[in-house]
Structure P
């Protein structure tokens, strides 16, 4: 059980948290302090206002206050050039929040922006547990070390949150209930109905 912890979820793009770990955050939100931080609007985000509205709906589902949401606006195609600034942002977040658990893109994620955020987060959050969330469309390989059983309600909230993003109307990974199928697969691996899985990067046990 994870109780009375500060949990920081990092998204290279607004919608990555919804896709990768939202059901887990929904499950943990009643007993822990959740922070949601996004670093860029996707290149296909033609209307930033609509994305902002989707993010607002997501954080409301998690019952987060404005102090628990932070949005940056980096060029999603050029995280490498912004690496030092992103590193400073993470340093400031670590100093301000002192998170117990940080959830980030997995080490096997091949997306350029995801790789940058993963590497810089590993550098900064040396005193926190680190989990990498699963995104099969970006992961060449992914070993699910951690399984978090999720309820049908938490899964429903995840699907509601992801579908609210206007960019997802025709995305291949949203077709035919792929996110629900993935949750079902991970659940069956541990004898549960649904689950989300994570790469274990570092775990601190008090």
Structure Q
């Protein structure tokens, strides 16, 4: 019972933070932000720059790449401003590498400055850390519940599959399939979860 309560508490906290995170990323709609950039004309530059700066530091990798590619609309200083305002995405080597190697790369001095900015921590990083923390805690609680189900003298396979589904991920999906087609008490299903204690 305690593990179930812990699972639902942490899952609820995770979903709350995820909802908050999703409302910030790209102003709440990556597709809309990408559409605005792709359809922009040179006379839209300043208005679009203001919009994107307003959504910083929460712009996604996809949006930042699209900005960097839109050289017919933006001067090189606009992508630089937007990239500098979104240092979390700069921490990904793929973005810096992309900016250095694209058809019209940013100047080397801009790349050097952006690499330095990538060392900072923003609110977006804090949200990502919280997502990781809550996911770890609700996953631990789900694993405890699964362990209890498997340690029970009579295993409830419907409940087992439900909790494997709650745990999520490819490993859990495989264990659900194994239990359905290869025998419910397969060693592969049990070995990952069996333990000495059951706090449910």
Given -12000 as the derived value for helix-only ellipticity at 222 nm (-39500 (n - 2.57) for each DSSP H run of 4 or more, over all residues; to 500), which of the supplied structures P, Q does it correspond to?
P
If P(r) over Cα pairs in 10 Å bins from 0, in percent computes to 8, 27, 21, 16, 16, 10, 1, 0, which of P, Q did it come from?
Q
Please compute distance in nm of label points 7 Å out along Cα→Cβ at positions 110 and 134 for structures P, Q and give me the label with the greatest value.
Q
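All of the numbers you see were taken from the coordinates with simple rules; none came from a lab. Everything quoted here is computed from the prediction, not taken from an experiment. Cβ atoms are built from the backbone, for glycine too; each structure is taken alone.
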